[in-house]
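Just so it is clear, none of the values below were taken in a lab; they were calculated from the coordinates. Values in this document were obtained by computation on a predicted structure and should not be read as measured data. Cβ atoms are built from the backbone, for glycine too; each structure is taken alone.
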Structure P
Amino acid sequence: MSARRIVLAVALVLVAALFAASARWIVWPDTDGPSEADAIVALAGAPERLPAALALMQQGKAPLLLVSLGSGPGNADRYKACDGDYAFEVVCFVPDPDRTKGEAEEATRIAEERGLKRLLVVTSRYHAIRARMLFRRCFDGDVRVDGVRPDTPGGLPGLGNLIHEWGAYVYGFTLARSC
C-alpha cells in the first residue's frame, strides 16, 4: 500500500470518528431529562432554554429557578423572567466569565449559599454533555441535565454550534480542566 493511500485511509477514519463523536456528544447526546431538584438552572445562549425551564418550574420540579443573564439570544425574555410574578422563587445572575464555566461557578456559589444538593441544568441538547461536565467540576452535589431541542429546522444544531462545541470541548479537556 502506498503512503498516499495510508494517509487517505487514516484521514477517512479520523473524519468518520469525528462524525460519530459529533453524533454521540452533540447531536444526540444522553441527557437526564426533567427531574426534581432543589433548583433549576436556565443557561443563557439559546432562546429555547428559558421556556423549557419555566415549564419545568410550572410542573413543580423545583422551588427555585436560577436564570443566567449571560449573552445570547433571548436576553429580553430572561430579564422579564427576573421581574416576573411566579409561584416560585427566581434568582437571576450575571456569569463571570460570560460563558458556561462562569454560569457553573455562579450557580454553584448560589447553591452553596443556600445549601442546595441537586441542580437540574436546562440547556440545549447540543450543549448538554459539556454543560454537565462543567457543572460537575464545580458543584459537589447531584447535577442533572435536561437537554432541550434547539429552535432550528429539525431541532438539530447548526454548523456554527457544532464548531463552537468542538472548540469548547478541546479547550475544556486541555487548558481549562478546573472549575
Structure Q
Amino acid sequence: MKSVLRWLDANIEKIVLLITYSGMAGIIFVEVVRRFVFSQQAAWSTTVPILLFLWVTWFGCSWNIKKRSHLALNEVRLRLPPVGQMCCLVLDALLWIIFAVIVVYFTIEQVWLSYDNFAIVQGTDDIMQWWFYLATPLAWALIVVRVLQNLVEDIGKFRRGEALVVQTSLLD
C-alpha cells in the first residue's frame, strides 16, 4: 500500500494531465476532420474539451508547484539571507494555503449546485457537468499537499543550513 501511495504521489498529476490533454487533443482533432471532411460534428465536441481544460489547468498548476516552477520570484529571494528566504517561503506557503481554502470552499459549492441540479454537459444526454467541475477543488486540495511537502522540505534544508532557493526546470 505504501508503494502505491508513493507511486501516486510521484505520478498523479502526470496521469491526469496525460489523460485529459490527450482527450482534449483527440476530440478536437477528430471533430475538425469530421467537420471539414464529412461536414458533420458532434454537438458536444466544443464543450467537452473546454471542460477538460479545467483538469489540465489545475492539475498542471499542482505539478508546477511540486516541481517548484510555478510563479516564483527567485531573483529577489536569491539576494536575501537564508532567514529572509525562509520567511518568504513560509509566506508563500501561507498565501497558497489561504487562497486554496477559498478556492476549494467556493468551488465545492459550484460542484454541489451542478450535482443537485442534474446539470448535463451541453450537447450530451448523460455526461454530468459536475464531473468536470470537480477538477478544481480536487486539484486545489492537491496543491495544498504539494505546498506542505515543499514547506517541510524547505524547513529541513533551513535547519541543515542548505541552500533554500533552487532554480528548477520543468524538464527535470
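Odds and ends about this structure:
- Origin of the value 9.5, where mean projected area of the Cα convex hull in nm², for residues 3-98 alone was derived from one of P, Q: Q
- Distance in nm of label points 7 Å out along Cα→Cβ at positions 11 and 83 from the coordinates reads 4.5; which among P, Q: Q
- Label whose coordinates, when relative contact order in percent (Cα under 8 Å, 6 or more apart) is calculated, return 25 (choices P, Q): P
- Calculated for structures P, Q, mean count of other Cβ atoms within 10 Å over residues 43-50 is largest in P.
- When Kirkwood radius over Cα pairs in Å is computed across structures P, Q, the figure 18.4 traces back to Q.
- Answer label among P, Q for the case where helix-only ellipticity at 222 nm (-39500 (n - 2.57) for each DSSP H run of 4 or more, over all residues; to 500), calculated from the coordinates, equals -25000: Q
- Looking across P, Q, the calculation of distance in nm of label points 7 Å out along Cα→Cβ at positions 19 and 163 that yields 2.0 traces back to P.
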